[in-house]
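Taken together, the values in this text are just the output of simple stated rules run on the coordinates, not laboratory data. Note that this is a predicted model, so its numbers are computed, not measured. Cβ atoms are built from the backbone, for glycine too; each structure is taken alone.
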Structure I
């Protein structure tokens, strides 16, 4: 518990300096009721909005989730997809994945595959799995799946490092 309070004070110190990552982090703490804070979805949305205005891509994604699910705000899927699109255009892989899933549900398989290929090339495993399922279901081609597999493998290979492997081995 003491560790959570220490972390909270560090985050709040960064929030005072208008650090978008810290503001997003504080929003997530309110969203999940962690670090000794009471769960407060409206406060989380306020913080995500502030962080997004300061340039946080993660905050755009979090706001998208809030609007998609109606957490702390009235559910608004159109607004959610606008936010996911903004985040995806700035390189947020999960937002790109969400757009792919959205297009797939609408029956726009070509658009879905395009979004999923982009997020797969960022190393997003669920995107690869989704393209595989689309291939099995006849909604994506063998070429799409091969391209996704290569893109995913390349991304994973690019992210490899001795230090990262050592940290994983040590449980970090």
Structure II
């Protein structure tokens, strides 16, 4: 029977599911971001227009935010496995700080993206079906700040993911 909660020796099914779901959605986000920013408005890729990619990118971003919150709550409700004995104390500190930076990216990327599209007047049509209300209103300077934040943390997340993988392989 699968172990739902973590133990001292391993992560449980829920933690592993949330980890890999967020990772796969991050990969989708990077792919869709590259497609939507490079695909001409009048072109399609895999039968989808630029607008479809934007809708999916925004919707998946909000999904990532929800999963990140669930992941953080689950982390608080269960024990964490013991550190790998091969990691030095310094590597453990770096790993822990890097995890916190990744959690920050899991929140800041979708929030800054949401603020950008709402303040920019673009809106969110959730999975192409349901337009979300805009509680922010059009504010160009806020949209510009949110876009820069979104881009910077997007690149930062790649670095933090690489560190995470590198330490995980040690």
*Thinking of I, II, which structure, once semi-axes √(5λ) of the Cα gyration tensor in Å is computed, gives back 32, 22, 13?*
I
*Which of the displayed structures (I, II) returns the greatest value of FRET efficiency 1/(1 + (r/R0)^6) of positions 20 and 108 (r between Cβ atoms, R0 = 30 Å, to 0.05) on calculation?*
II
*Origin of the derived value 2.7 (distance in nm of label points 7 Å out along Cα→Cβ at positions 52 and 140; candidates I, II)*: I
*State the single structure among I, II that was used to calculate distance in nm of label points 7 Å out along Cα→Cβ at positions 36 and 116, giving 0.9.*
II
*From which structure (I, II) was Rg and Dmax of the Cα atoms in Å, for residues 12-83 alone calculated, if the value obtained is 11.4, 35?*
I
_Going by relative contact order in percent (Cα under 8 Å, 6 or more apart), which of structures I, II comes out largest?_
II
*Of the structures labelled I, II, which one yields 8.5 when mean projected area of the Cα convex hull in nm², for residues 28-123 alone is computed from its coordinates?*
II
